[in-house]
Each structure stands twice: as C-alpha cells, then as structure tokens.
Structure P
Amino acid sequence: MGRFFSEAVERALKYIYYDLRAQRGQEGFRLLEQAVQDGDADACCLLARCLYGPEYTWPGHNFPVDEQAGDELMRRSVLEGSAIGTLLSLRCGVMNRQLAQAMPLSLQEAFDTVLDKAEHGEPLCQMIIGNSYYWGDFPEIQGKTREDFDSDDAVQSYLRENYAKCEDWLWRSLRSGISTGGVNLANFYREGKAGLISPRPEKAIEVYRYGAERGYPSYFFYYANELYDQGKKGEAFEFYRRAAEAGEPRAFFWAGYSYELGEGVPKDNTQATQYYQQALSAPIQEKVNPANRMGMCYYDGRGVERDYAKAFQLLKWAEDHGGPAMLYYLGACYANGQGTRQDYAKAFTYLDKVNWDCPHAFYLLGKMYCNGLGVPMDIAKGVEYLQKAGDYVEVKEELRHYKKTLFGKWVRR
C-alpha cells in the first residue's frame with residue numbers, strides 16, 4: 001500500500017496529475033485499468049475522470065473519451081466505498097437519490113475521510129476539498145437547508161464563509177504539485193461569488209505566474225495568454241514556446257501564430273507551419289484556427305510547398321466546423337478552380353462579403369462582373385472593383401479590355 005491510496009493508484013496519480021512534464025499519462029491510465037480489474041474503488045473513480053474528457057485531466061495525455069463508461073465506473077466507486085469517488089460523484093452528475101440510498105458512506109463521512117488525507121498533505125484530496133467549497137457542495141455534504149438558519153443574512157454569512165475556504169485548500173493543492181488545483185482557484189479570483197465575494201482578477205494572474213514558475217505545462221500557456229492580452233508579445237511567445245516544448249497542445253497554435261505574424265519573435269513561416277501541423281494533430285477540439293492558418297499557408301506557399309488541394313480541404317473543413325470563413329481564400333479557390341471545381345456563383349458568395357481592403361478579392365470581383373461570371377454582367381461595377389484592386393499586372397491587363405464612351409458608359413473594347 002501507498003501512503004494514502006494503493007501503490008498502483010499513487011503511481012498513477014503521479015503520472016496523470018503531479019508530473020506532467022514526464023508525459024507518462026498513458027502509463028498512469030494503464031495502471032488505473034489494472035487496479036480497476038483488481039477491485040480498487042479509488043481507481044474506478046480516477047479512471048472515470050480520465051474518461052470524462054480533457055476538462056478533467058490535462059489534454060496533453062490524450063486519453064480516450066467515454067462518458068458512459070466513466071459514469072459506470074464512478075457509480076461503482078461510490079458503491080464500493082471510495083471516499084473520493086463519493087465526493088466527486090457530486091461533480092459529474094451521477095449522484096442521484098437511488099445511488100445516495102445505496103452508498104455505504106454518507107457524504108459527511110466521505111468528506112471527513114478525504115479531509116484527513118488532505119490535512120496530511122495529499123494533493124488530490126486537497127483539491128477535492130477545495131472544489132467542494134468552490135462548487136458549493138458543502139450544504140449538501142453537511143445536510144444544511146434553509147430551515148437551519150434564522151435569517152437570510154445568516155444564510156449569506158454561512159455561504160460566504162464556506163465559499164471562501166476554497167482559496168486556502170486550492171492553494172495548498174497547487175503548492176503540493178497538482179496543477180489542476182489552480183484552475184478553479186484562478187476562476188475564483190477572476191469571477192468571485194455573486195453577491196458574496198468580489199472578484200480579484202489580479203490574483204488570478206498570480207496563480208498563473210506561480211504555476212509557470214513551477215514548470216507546469218498548462219500554466220506556461222495560461223500565463224502566456226495573460227501576457228499576450230497585456231501586449232507583452234515577446235514574453236508571451238517565450239511562454240508559448242516553453243508550453244509547446246513541454247507538450248501543452250493548446251500552445252501549438254499560438255506559438256505558430258506568433259511566428260507567422262512576427263509577434264514577439266522574428267517572422268518564420270516554416271516554424272509557423274510546423275507548429276500549426278502539431279496543433280492539427282494534437283488531442284484538442286480547437287482545430288479550426290490552425291486549419292485556417294495552415295490552409296492559407298498552403299494556398300500562398302508560405303512555409304510549405306504550395307498545394308491548392310490541401311489548402312481548400314483545410315479551409316473548407318474549418319468553415320464547416322464552425323470556424324470563420326476565410327472569404328478571399330475560399331472565394332479564390334472557387335473562382336480559379338484551385339483545389340475544387342470551378343464555381344463562380346459560390347466564389348461570389350464569399351468574395352462579396354469581403355469588407356476590407358483586399359486587392360486580390362477586388363480583382364476577382366471586377367473580373368467576374370465585367371465578364372458575367374457567376375453574377376449578371378455589369379462592366380461599370382466590374383471596372384470600379386478593378387480600379388480599387390491596385391496597380392499590378394493582372395489588373396492592368398484586365399482593364400485594357402474596357403473603355404469609357406463619350407457618354408461616360410464603360411464598355412468592352
């Protein structure tokens with residue numbers, strides 16, 4: 001046996017929560033699977049959290065997601081007497097009247113067991129206690145109802161006092177080595193508790209800075225975001241880079257974006273596209289931005305060999321999955337038949353929405369109006385767009401085909 005849990009569970013906790021830079025999460029996952037087979041109730045609870053998705057564990061672990069299997073494991077952990085499972089079941093939504101009646105531990109008994117381990121230094125238990133206060137589970141755990149208080153002021157005082165306890169416990173968990181303990185701590189500072197505790201957003205930045213100083217990969221990323229928002233692009237890039245090197249998948253896009261735009265680092269399209277490729281392969285859901293940027297790079301041949309087929313595939317995928325449509329690029333692909341079948345009508349649906357100074361889009365619109373491609377022919381409107389497009393070869397060549405009559409009407413020569 002380990003100090004607080006079984007030896008297998010304690011090793012799994014180290015790999016999944018306490019030593020992220022080692023990137024041994026998959027090994028920890030397998031340890032939990034074996035411990036579950038061996039009848040370890042705590043392992044059931046922890047494996048369930050792994051299966052619930054990246055908001056419950058570090059996304060860099062790339063665990064499979066299976067919420068139904070997670071719920072079954074969580075219920076099993078409760079029924080087999082896991083104290084941590086009993087408390088965590090309140091957070092994942094499996095605790096219901098039937099489970100509450102069947103579970104061997106009361107919520108208060110489970111809380112007291114976890115609290116004892118937390119007071120003796122177990123980081124996960126410190127986080128669970130902190131979250132019990134942060135999420136407001138304490139009235140249910142303590143069996144408190146409105147009838148237990150003499151006045152609304154007494155209720156407010158009780159809530160304020162107990163919500164505030166999350167701060168100390170979440171700090172303890174973060175300082176003890178569990179980086180996820182700081183996530184709700186930062187949220188607590190940033191949001192406060194409505195009508196009870198005022199926000200202190202400056203303290204959230206302290207949490208991110210502390211985690212970054214401790215070398216937690218996710219906190220390199222969080223702190224980089226804060227620095228970026230403050231306009232400190234050079235410092236932000238350094239932390240994005242460190243986060244990416246430590247395997248933080250959410251940092252790949254921002255490191256690439258910094259290289260592409262030259263924000264805080266000299267422009268380097270090759271480096272940018274390498275990071276975008278990593279972002280597209282990473283175990284994260286937010287892929288529309290790297291898909292769009294990578295699609296544009298393939299279209300322009302920036303950092304990679306020009307490939308219109310790959311460009312269109314990525315750009316259209318991003319749009320189809322809720323990303324912002326890259327209007328000029330998608331319009332150009334359809335107008336020129338680059339990477340897809342030529343379709344001037346579809347091209348127009350994109351290009352007509354361009355509302356910024358985009359000479360290449362204006363050129364295509366001018367050519368389409370002048371020649372009636374996908375739109376009714378309107379030479380005057382086409383020439384207007386061509387004149388807005390600027391002074392480059394293709395524009396000059398197209399304009400040579402038109403002239404203004406004595407009466408001021410644009411016609412084809």
Structure Q
Amino acid sequence: MTPDQKNLVTATVSTLREHGVALTTHFYRRLFEHNPELKNVFNMGNQQNGKQQTALAMAVLAYAENIEDPSVLVHAVTKIGHKHVSLDIRPEYYAIVGRHLIASIGEVLGEAATPELLDAWATAYGELAGLMSGLESGLYQHAANQEGGWTGWRPFTVKQRVAESAEITSFYLYPNDGGRVADFQPGQYVSLRLFLPELNLFQPRQYSLSSAPNGEYYRISVKKEAGNPKHPDGMISNRLHDFVAEGGIVELAAPAGDFTLATDKPTPVVLVSGGVGQTPLMSMLEHLVTKESSREVVWVHGSRNCQVHAFREPVAQLAAKYDNVQQHIFYDTLAPGPEREGHYEGIVDLPSLSGGTLLPEADYYICGPAPFIRKQVQDLAALGVPRAAIHFEEFGPATLSV
C-alpha cells in the first residue's frame with residue numbers, strides 16, 4: 001500500500017467506530033443475496049443474534065487502526081485463520097467476500113466513498129487476504145500431513161452418548177473409515193457439520209475437544225442451549241441432543257484453535273472455567289494426568305448448581321487421586337447439607353482463594369462467558385499476574401476486549 005492509501009484507510013476509522021456494525025450488516029445481507037451457497041459456511045445463528053456482524057466490524061476497525069503496523073494483529077489473525085481452516089474456508093472465498101465488502105463500503109458511505117478510497121480499501125483487503133491465505137495454507141498442510149489427519153469434512157459415527165449433567169452430554173465420535181484420528185493440542189476444537197432440514201442448509205459449529213488426545217476418537221461435550229425471546233434455541237446443540245442418537249453420523253473438520261496448553265513448560269497450571277467453558281480445560285487436565293505430569297494443577301470452576309455441573313465426579317476423583325491436583329468449586333447457591341471442602345457459594349472469585357491456590361509463575365487458562373472472562377482477567381491483573389501468563393478463549397465470534 002502507498003502512504004496515501006494508508007492515510008485514506010486510517011481516515012475511515014471514526015466512521016467505522018460509529019457505523020461499523022451497519023456496514024457489516026449490509027455486507028452480510030448483500031453476500032447472502034448474491035451468494036446464498038455461503039449460508040452453508042456461516043453460522044446463521046450468529047447472523048440472527050448479531051454477533052457475527054459485531055465481530056466483523058471489530059476486526060475491520062482493528063485492521064484500519066493498525067494499518068501502519070498490522071503485525072500487532074498477529075494473534076487475532078492466527079485465531080481467525082484457525083477458525084477459517086476449521087470451516088474449510090478456501091482461497092477462492094476471499095475474492096467473493098472482497099467483492100461484496102468493497103461494494104458494501106461504497107453503498108453505505110455513498111458520496112464519501114470516492115474511487116480513491118475504494119481503491120485503497122481494495123488494496124488493503126487484498127494484502128490481508130494474501131496474509132490469511134498463506135497462514136491457512138500452512139495449517140491445512142499440517143492437518144493433512146500428520147497421522148490420522150485430513151482436510152475438508154470427514155464422516156464420524158456417534159458410538160456413545162454420556163449425560164454429564166442435566167444440560168451437557170458428551171458425544172464419543174469415531175471415524176467412519178475405521179482409520180486413526182489426528183492428535184491435537186489440549187484446548188483445541190473441532191467443527192461439526194449437520195444438515196438442518198428446516199433451513200435446507202448445512203450448518204457448522206465449533207465444539208471444544210473435552211478429552212486428552214488418544215488417536216482413536218474425539219469427545220465433545222455439548223450444552224443444550226435453551227433460547228429466549230431475543231435468542232433462538234441452539235440450532236445444532238439441540239439437534240445433537242434431540243435427534244443424533246448412538247449410531248448417528250456427523251461430519252467433522254480436523255482439530256484447530258490456538259487456545260492450547262503449553263505442554264513444554266514445567267510451571268504450574270491454573271484452569272478457570274464457568275459453565276460449559278470447562279470443556280477445553282477438561283482436555284488440558286486429562287492430558288496432564290494421563291502424562292503423569294508433576295506440574296501443580298489448580299482446577300477452579302463455577303456453575304449454577306450441582307445438577308448442571310458437568311464432570312463433577314471425574315474431576316473430584318482426579319483431585320483425590322493426584323497430590324498435585326486441587327479443585328475449587330463455586331455454585332450460585334450451595335445445596336443444604338454438610339460443608340464440602342473446596343466448595344464455595346457465589347460466582348468464581350479468584351482473590352478469595354488463598355493458601356497457595358494462585359501459584360507463582362503459573363499459567364492461567366480461562367474459558368467461559370465473556371463477562372466471566374473479563375472479571376477473571378481483571379482480578380488476575382489486580383493480583384499482579386503478568387498478562388503474558390493469562391490465556392483465555394471466548395466461545396463464538398470474538399467480540400471480547402480485555
């Protein structure tokens with residue numbers, strides 16, 4: 001990009017801050033009108049609730065704000081690249097998206113969208129698309145080259161369903177071809193695709209892998225998402241619970257994601273989760289105990305009550321079996337009865353834990369709803385934990401800034 005083109009992109013920052021969501025909403029409407037086949041790629045639930053439009057608006061704004069030094073966006077670009085690979089996004093999609101994005105800028109800004117401005121944004125988008133395509137090519141190659149690896153969509157059979165709580169069920173998924181499944185890094189996810197007759201579309205969703213790598217099967221643990229007047233029921237989560245029985249077939253993309261346990265470090269690990277956010281952390285915990293790691297592990301989890309608390313007994317058994325594993329459980333309301341050690345009433349509150357629970361030099365892995373993550377990150381920062389030691393994963397489109 002020329003200096004003048006960068007200046008033109010930077011000049012749109014204030015407009016993007018004020019009207020970014022209007023722009024991206026127009027973009028998606030245009031995209032799906034002209035290329036309805038892409039509805040099979042995008043999460044239409046996140047289109048309905050507006051999360052995808054907000055996430056894209058934030059991404060476009062961040063790119064414009066950092067056009068002079070896009071290297072500061074490496075982490076965000078890597079996260080998006082993993083998501084794209086999990087959805088089998090291919091380079092040819094970028095041309096389609098770019099055409100509609102530039103057209104949308106022109107249609108939304110009207111007379112303010114001069115030919116020079118549109119040309120500057122087209123150049124900026126082309127550079128970003130080239131960066132993303134190169135990153136994703138490497139991820140595809142890695143997925144295909146490892147034992148049991150693949151690209152695209154691969155059919156899997158549900159061989160076992162296990163109710164982990166009143167809301168969460170685990171699905172044990174084995175490849176239909178009888179082959180191995182690729183190992184993954186604890187904390188990663190898979191994309192799962194089902195056909196929804198009511199929409200006449202394939203719909204993909206990402207689910208964290210909730211067990212340690214084993215080479216034979218993948219386990220996902222899915223919460224049945226009840227809707228409300230503002231947000232519909234979970235399209236795929238409800239279909240999995242209600243219609244996909246043992247013996248049912250689903251399609252998976254290869255494991256992806258950059259929220260992963262640093263397996264090469266000897267330092268302590270603190271795993272902090274809220275609700276179904278514990279699923280990627282279960283994979284981390286199981287990996288550590290399977291490998292008989294000597295690292296100190298602290299498990300901190302918050303749930304509404306014991307009925308909806310998944311993996312309650314398995315984690316308690318691990319804490320009882322391994323001296324280097326301790327657990328702390330927070331419930332909104334404690335059930336009447338004798339006090340249980342390590343159980344607390346209220347929301348997860350890390351500063352209230354003492355006695356060596358928050359370990360020096362530990363890495364903290366956090367997963368849960370956005371407000372939950374924000375609170376934990378802020379509390380840890382106030383306790384003096386370095387930002388580099390705090391890792392978090394937000395389910396769904398990335399809208400969280402902490």
Checklist entry - Can you say which of P, Q returns 15 when relative contact order in percent (Cα under 8 Å, 6 or more apart) is computed? => result Q
Next on the checklist: With mean count of other Cβ atoms within 10 Å over residues 87-94 as the yardstick, tell me which of P, Q scores highest.
Outcome noted: P
Item to check | Top of P, Q by distance in nm of label points 7 Å out along Cα→Cβ at positions 223 and 319, largest first | outcome: P
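P, Q: which one has mean count of other Cβ atoms within 10 Å over residues 15-22, as calculated, at 19.2?
P
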Checklist entry - So mean count of other Cβ atoms within 10 Å over residues 111-118, computed for just one structure, reads 18.9; which one of P, Q is that? => result P
Checklist outcome for this item: The value -12500 for helix-only ellipticity at 222 nm (-39500 (n - 2.57) for each DSSP H run of 4 or more, over all residues; to 500), derived from one of P, Q, belongs to structure Q
Checklist entry - With Cα extents along the principal axes in Å derived from the coordinates and found to be 94, 51, 42, which of P, Q does the value describe? => result P
Next on the checklist: Once distance in nm of label points 7 Å out along Cα→Cβ at positions 7 and 367 is calculated for all of P, Q, which comes out largest?
Outcome noted: P
Checklist entry - Which of the displayed structures (P, Q) returns the greatest value of mean projected area of the Cα convex hull in nm², for residues 175-390 alone on calculation? => result P
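Where a number appears in this text, it was derived from the coordinates with a stated rule and is not lab data. Worth saying up front: this structure is predicted, and the values here are computed from it rather than measured. Cβ atoms are built from the backbone, for glycine too; each structure is taken alone.
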